[in-house]
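Next up, some structures in structure tokens.
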Structure 1
Amino acid sequence: MGESKVESLFNNDDRPQAIEKGRLPTGIDILDRNISGGLPVGALVYFSADPKSMPEVFLYELSTPRKTYYITTHKSPRYIKRNMDELDFKCDNVEFIDLHHEYYNKLLSASSDRNVAAKKLVAYIIGWLDGLKKKKDRGFTIVFDSFSFFVELGIDIDTLKRLLDEVYEVINEKDSICYLMMVKGMHHESVENCLQYWCDVIFDIDIERKGDKIANKLALPKIRGMTPVTDYIKFKVTDRITIDTSRDIA
């Protein structure tokens, strides 16, 4: 038997939240309450997720609190927007950067050398970041969906570091935040360790099998300058994400 309680993961009321200076809310209400209002301004976030846990829904939620630049690599933005619309997410503040089209329909089709196309893509996104520096926008979110795409292109670690240095400079100059979606099970451990070391925050989304049931779990084992959230938070994915606070009773 068990005692069950399900709580919405996201803010459903108008109660003011205590947000400390230098924090940006994630938009995940129950999490923000546990980290004094949000994550550090200027944080580079390693968002590690089992693909079976439907992590894209988290990315949609993380895109809602403020202006978001959503960099898509695996499909056209119109399909992501359709998915967001189907789940009733507002896309008014989301601007899509279509690297899927840039790489597959332009760079790769114009070059027979995959490595050359990959390097041109990195140059393209660095150029976009340079343009972002010149804008007046501040306090925004950047989402890479996914950063696994860059790793799987075979880009060397030095080039990846250069790209992340550019990202880091932008989000710190602009008091913003960036999420790097990384798919679990795709990459060599040494690459994952390098990226996790460079990042300020680690989101860890995992899946657990118990008998005939599957439970999704979230933890933040690393948060720069803050106490990490090391206890896993169980959640369910429906049309939204909800916390499952069930307690098994022997």
Structure 2
Amino acid sequence: MSALRTTRRDPWFVPLLALDAVAALAMAVAAWAALLYAADAVNLAGDEQLAQRIFYFHMGCNITATLGFLVSVVGSIGYLVTRKLAWDRWAQAGVEVGTIFGIGTLVTGSIWAKPTWNTYWTWDPRLTTAAITILIYVAYILFRNGIENPYTRARFASIYAVFAFLSVPLTYYSARIFRSIHPVVFDGSNAEAQGDFGIGPSMQQALSLAMIAFTILFVTLLINRVRQLSLEARIEELREDLNL
């Protein structure tokens, strides 16, 4: 009975529940494709060949982290232009979801690096710039929490987010500009890369499924977080109206 009442009061309940289910199904299909369907990397062997399968999750996290930080820039510019807090909520949600996937990128990369480079971490330009980017956005979250006034918080956070995004393309091009052992998957190759491999047809298909699944998961988390922030803002407004 309570679920029925919730559905009637909240028109977003059923659509978001359906989106959650689609995201879960998409991730299950992506996991199957990555772990079972995709062919082995023929130029790798042993633990390195097995660890390569985390590549699909690594790339999924990487792409969605970038999407999150891109959303934060759009939301931040939107707030600076319109001064509407709704834009700031999208910016905040983009950073939070993007940071989660950014951490996932570092974790999956470290798991992949151990059998490939014989260490979980090395101060390679790509890894270093990626870690710095995540720390910049973690600082953004902490920075927001230190400002109480919502409009002041949104203004300074928006300016911060616009400049913080400069670290994202720097991370992307770091393996192409500097001497790096990190493989370059798209737009060329890296002669010094360790653990590089060619992508066959089934691997391309598995990668495409992973990209689609992670994008759906990203959209799901982003919309749910924006909705949560909107409800929190509404509750705060009601408290102020009631002088609580």
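Values quoted throughout were computed directly from the atomic coordinates according to the rules given, and no laboratory measurement underlies them. No experiment lies behind these values; they were computed from the predicted model shown. Cβ atoms are built from the backbone, for glycine too; each structure is taken alone.
Determine which structure produced the value -26000 for helix-only ellipticity at 222 nm (-39500 (n - 2.57) for each DSSP H run of 4 or more, over all residues; to 500), calculated from the coordinates; the candidates are 1, 2.
Among 1, 2, the structure yielding -26000 for helix-only ellipticity at 222 nm (-39500 (n - 2.57) for each DSSP H run of 4 or more, over all residues; to 500) is 2.
Thinking only about distance in nm of label points 7 Å out along Cα→Cβ at positions 74 and 98, which of 1, 2 has the largest value?
Details: 1: 2.0; 2: 1.1.
With respect to distance in nm of label points 7 Å out along Cα→Cβ at positions 74 and 98, the highest-scoring structure among 1, 2 is 1.
With P(r) over Cα pairs in 5 Å bins from 0, in percent, for residues 82-201 alone derived from the coordinates and found to be 2, 9, 19, 22, 20, 16, 10, 3, 0, which of 1, 2 does the value describe?
Values: 1: 2, 9, 19, 22, 20, 16, 10, 3, 0; 2: 2, 10, 18, 19, 15, 12, 9, 7, 5, 2, 0.
Answer by label: 1.
Which structure, out of 1, 2, was mean count of other Cβ atoms within 10 Å over residues 106-113 derived from, given a value of 12.9?
Values: 1: 12.9; 2: 18.8.
Answer for the origin of the read-out: 1.
One of 1, 2 was used to calculate FRET efficiency 1/(1 + (r/R0)^6) of positions 130 and 210 (r between Cβ atoms, R0 = 35 Å, to 0.05), giving 0.10; which?
Structure of origin is 1.
Can you rank 1, 2 by FRET efficiency 1/(1 + (r/R0)^6) of positions 26 and 122 (r between Cβ atoms, R0 = 30 Å, to 0.05) and just name the one with the largest value?
Biggest value here belongs to 1.
Tell me which structure, out of 1, 2, gives 37, 24, 13 once semi-axes √(5λ) of the Cα gyration tensor in Å is calculated. The partial results should precede the final answer.
Numbers: 1: 31, 21, 18; 2: 37, 24, 13.
Only structure 2 yields this read-out.
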